[in-house]
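Next up, some structures in C-alpha cells.
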Structure P
Amino acid sequence: MKKNQLWKLIIITAAIGISLFQLSFSYRYYSLPREERYLPQNASLRMRSVKLGLDLEGGSHFLLAVDTTGEGGPDMVNQVVEILRSRVDKYGVSEPIIEVQGKNNIVIELPGEMDPTIAKKLIGTTATLDFRVVKRTEELRIIIDRIDRENEGKFSALLKTFPGGYSVICRADDWKMLDSMVISARENGIADSASGKILLWSVVEEGKDHGIPDYRELLLVSSVPEILGASIVSARAALGTSNSQTEPRVDLEIGGMARADWARVTSDNIGNRIAIVLDGEIFSAPVVNSASTTGKSTITLGRGTLDDAKALASVLQAGRMPARADIEESFVIGPSLGADSIKTGIRSLLIAAAVIMLIMLVYYRLSGLVANFALILNMLFLLAILSAFNLTLTLPGIAGLVLVIGTAVDANVLIFERIREELVQNKSVKKAVDTGFSKAFITILDANVTTLLSALILWWFGKGPIRGFAVTLSVGLIANVFTAVFISRFVFDNLLTKANSQKLSI
C-alpha cells in the first residue's frame, strides 16, 4: 500500500473508532431502564450520550408572557430567566431549555417525567430573596453529627472539606441523597425553624478550578432573614476592587427602613459570611469586610468572572422587582408518546435507507455497494458528532437524517455518472475514476455548501423544532463530503490496485 493510502487508512480507521467509542455511551445510557437514567450516578453517561429533544424524550413545555410594563422594563425578562434557571437547576431537571422568545416571552422545556402540577408550581410562583447570617463551622459540625446519628454515619461519609478547610461541600451528584437526609432531620426537629438555625445548600459551583468535581456547599444559617430582597434599591455588576482592577464585583444598595438593619448586620458580622438566599437556595455567601452605615456595600467575587457578577446582580435585582409571568401555553408529552415518536422516526429512517441502498446496489452494482458503505459511515459520523458536541436530536432532526441519506447518495450518483461518461469515451478505468471524482467534486461541494448555508440560516433565525432540523442537516452535510469524496475514493483506489483490473462494476 502506498504511503498516502496508508495515511488515509489511518484517518478513516481512527474516525470510525472514535465514533464507535463516542456512541458506546449512548448505547449504554439508552439501554438503562427509563427510571434509572436520571439517577445521579448516570449524569456523566447522560452528558456524553446523544441528547433527545422534548418531542422524543417526553416532558413539559411552557410559554410564559412576562409583564414588562413595570419599573424593570424589557430587562426584567432576563431577570425572570435567571430565576427560572435557578429553580429548575435546584429541582434537578436534566438539561432544561429556558430561552427568550420575542420581546417578552420565555419558552421552557423540561425533559423527562415530571408531575405537570409540580412543573407549574416550579415556574409560576414569585421569587423570594433574602439575606441570612451564616453560622460558625463548629455549629455546623454539631448538626452534621446529629444527622449522622440518625443515618448511621451515611451523611458525613458523602461530605468533604473544601481544599483549605473553610467549608463543607458535597459532590453535585450526591446532593439529592444528602438533601433527603436534611429534610428528614428537619422534620425530626434538627436544625428546623424553631431552633433558629436551618441548613441550606448553595447552588452548584464548578470545581475544575480547584481540581474537584462540581459541588454544592452546605451552610448553617439563621432561620429568620435579616434583610428581605424587596429592600434592595440597586445591584450593578462592575470590575475593579481594592485587591485587583480586573476582579469582578457587585455594587449593592439597601434602602428604606432596612438600611439601619443592614448597618447592624454588617457591623456585628465583620469577618463572617452573609448568605444571599434565592428560593431557599444560597446563591452566594460573601464575607463581610466592613460595616455599611449608608446602605451601600460591595460584594467581591474573587475567582468569579464578570458574567458571574452580572448573574448575581440580576438575581439581586429580581428579588427587588419580581415580574409577573403568566403561563400562556402549556402541554405535556408523555414518555410513551415520545417512545412512539422515536419508533416511528427510526422506522421511517430505516425504510428510506433500505430502499435507497437497494436502488444503488441494483443500478450501480459493486460501485453501489461502495456508496452504501459510505452512507452507513455517514450516519455513524453524524450521530457521533451530535453526541460529542452535546447537540439535540429532535423529531424534525430525524426528518433531517432522512434528507441527509438522499444528499449522501446524490453525491455518489454524481461521481458514478461522471465515471460512466469517461468510460464511454474508452478511457482506462483508473483514468475514468480520477476524472470522475475530480470533475464531480466542484459540483458536490457547491451543492453541499449552498444547502449548508440554508441550514445555517434556519438555525440562526429558527426556534425549537426548526433548529433541530437545521442542526442535523448541517452536521450530515459535513459528514457527507468526507464519506462521499474521501472514503469512497479510498475504497475505489484500493479495489482497482488490488484487482489490477481494466473493468469496473458500475
Structure Q
Amino acid sequence: MSNIKKLASQTMWYGLSSIAARFINYLLTPYLTYSHVISKSQYGDMSTLYAALPILNILFTYGFETAYFRFSSKEEYKSTIYSTTAWSLLFSTLIFTGILWLNQSVIGKSIGLLDSPRLIQYAILVIAFDTLSTIPFASLRQEGRPVKFAFVKIAGITINMFLTWFFIGYCAGTIEKNPESSLNLVYDTKANPIIYIVLANLVQSIFTLLLLFSEIKSIRFQFNAKLWKEMMVYALPLLIVGFGGIINETCDRLMLSHWLPGSEEFRKGQVGIYSACYKLSILITLFIQAFKMGAEPFFFKQAESGNPQRVYARVMKFFILVISVMFLVVSLFLPIWKFFIGAQYREGLVVVPILLLANIFLGIYYNLSVWFKLSNKTIAGTYITLIGTAITLIVNYFFIPTFGYMASAWATFLCYGTMMVLSFVWGQKQYYIPYAWKKLVAYMVIVIVLFFIQKGITLLWSNQWFALTVSTVLLYAYCWFIFLVEKKEFKKLPFIGARIK
C-alpha cells in the first residue's frame, strides 16, 4: 500500500498545486459572468477562443510530455532526454508560431473573431510561451520538486487574476466614471474587453517562463537523434489522441457557435451559457487534473516494479470512490453551486449532471489508458479517440440545430462513455489488470440512483432547505456505505488505517 500512499502524496503536492491554480482561475468565472463590462456574447467569444487554444497546444507539444516520462526512466537516455526534448520543442515552437502568425486572418475567420486581430496575436503568443514551459514543468514533476512546481503555477495564475481585475474591473470602472482618466493609455474602452483577458494570460505565460529560468538554464547543447526518433514514434499517435481528446473536450463550443440556428448574438450567448455551466463541474475536473499530474510519472515508474497491475487496480478503486463522492457533492448541492455563475447563465444548469458523469468517464479512461502507454501501443489510443471524436461530431452535427447545448452535453457523455468502455475491453485483452469492475460499476449506479432519488423527493416539496437536508442525508448515507464496504481496504492505507478501529 505504500505505492498508493506515494501516488496520493504526488497527487496532493503536484495535483493540489494545479487545483489551487485552476481554482484561483475559476474564481474569474463568477467575476466575469457577473461583470457588466462583458456581455453574454463576449463571454461566448472568450469561450470559443479558449476552446481553440488547447487544440493548438496539442499541436505545439505533439505528445512529447508523455514521451518524456516514458523514456526518462531508461538509463541510457537519462543524461540527454531533457535537452533533446527541450530543443525539439523550441525549434518546432518557432516554426509553428511563424506559420500561425502568417495566417492570423484564417484563424480569426475559422473561430469567428476576424474583427479582433490583437486577440489572435496575443493568443498565438500565449500558446508559444506555454509550450516552452512544458518540459521544465515536466522536469519538476519527474524530479519530485513539488514546492517550486506549486509556487510557479500559483504565482503565474495570481498575476493573471490581478491583471484581469486591473483591466476589466479597475480600468473599465475608473474610465466609466472619469472619461479623461490617464488609464486611457492602457485601456481602450472601444476595444473588445476579451483582448485584455488574453493579454493578462500572455503576461502570466511570460512570467511563468521567467520563474522557470533555472530549469531552462540547465538545458545543454545536446541532441540525441536516436532518442528523438524513438520519442517521435511513440508520441505521434499521442498527437492524434490529443487532437481527438481536445475536440471531444472543447470543440462543442466551436460547433455550437457554427451549427446553432439563430442570430450571431444568440449563438454566442448560448455558447456563453454552456461554457459557464460546464465550469460547475469544477470539483471533478480539478481532481482529475490533480490525479493526472501525479499519476502519469507514477504509472511509468511503477511499471518497473513487481506486479504493477495490482497497484493499478487499487488506484482505480480509490479513484472511483473519491470521484463518486465528488459527483454527489456537486449534483446534490447544485442549488448552492449555481451562485458560482451569474443569473443570466443559470438556464443551462440542466447540463451539469450530464457533464459531471461525462467527466467521470473521462477520468476512468485516463486510468485505463495506462495499458497502451506502457505496452507502447499508443496507436490503440488513437483508434479509441478517433471513435470518440466521430461520436462527438456526429451527435453535435445532427442534434445541435434542434436541442442546442443539450446535444453537446449528451455528445460529451456518449463520447467519453464509449472511450471508457472500449479502452477497458481492449486493454483487458492486451494488458490484463484485475479491476474489481463489478463493484466499481455498482458504486457508479448507486450514486446515479441517489441523484434521482433526491430529484424525486424534492419535486414533492420544492423547499430549498428541505432539498439541502435531503442531499446531506443521502451524501452521508453513501459515504457511510462506502466506509462499511471498504473498511478492510481503508485499514491497509498507512495514512488512514491507523485511525480506523
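Taking relative contact order in percent (Cα under 8 Å, 6 or more apart) for each of P, Q, which is largest?
Details: P: 18; Q: 23.
When relative contact order in percent (Cα under 8 Å, 6 or more apart) is calculated for P, Q, structure Q comes out on top.
Comparing P, Q, where is distance in nm of label points 7 Å out along Cα→Cβ at positions 42 and 82 highest? Don't skip to the end; give the middle numbers.
Numbers: P: 3.5; Q: 4.4.
Largest calculated value belongs to Q.
As an exercise: mean count of other Cβ atoms within 10 Å over residues 138-145, calculated from one structure in P, Q, equals 18.4. Which structure is it?
Q
Where is distance in nm of label points 7 Å out along Cα→Cβ at positions 50 and 490 largest, in which of P, Q?
Largest value of distance in nm of label points 7 Å out along Cα→Cβ at positions 50 and 490: Q.
Have a look at P, Q and say which one yields -18000 for helix-only ellipticity at 222 nm (-39500 (n - 2.57) for each DSSP H run of 4 or more, over all residues; to 500), as calculated.
Numbers: P: -18000; Q: -25500.
Considering all the candidates, the number was obtained from P.
When Rg/Rh (Cα atoms, Kirkwood Rh) is calculated for each of the structures P, Q, which structure yields the highest value?
Details: P: 1.10; Q: 0.96.
By Rg/Rh (Cα atoms, Kirkwood Rh), the leading structure of P, Q is P.
Can you spot which of P, Q the value 6.9 was calculated from, given it is distance in nm of label points 7 Å out along Cα→Cβ at positions 162 and 362? Please report the intermediate quantities before stating the final value.
Numbers: P: 6.9; Q: 3.1.
Among P, Q, the structure yielding 6.9 for distance in nm of label points 7 Å out along Cα→Cβ at positions 162 and 362 is P.
A short reminder: the numbers here are calculations on the coordinates, not readings from a lab. Since the structure is predicted, the reported quantities are computational estimates derived from the model, not experimental observations. Cβ atoms are built from the backbone, for glycine too; each structure is taken alone.
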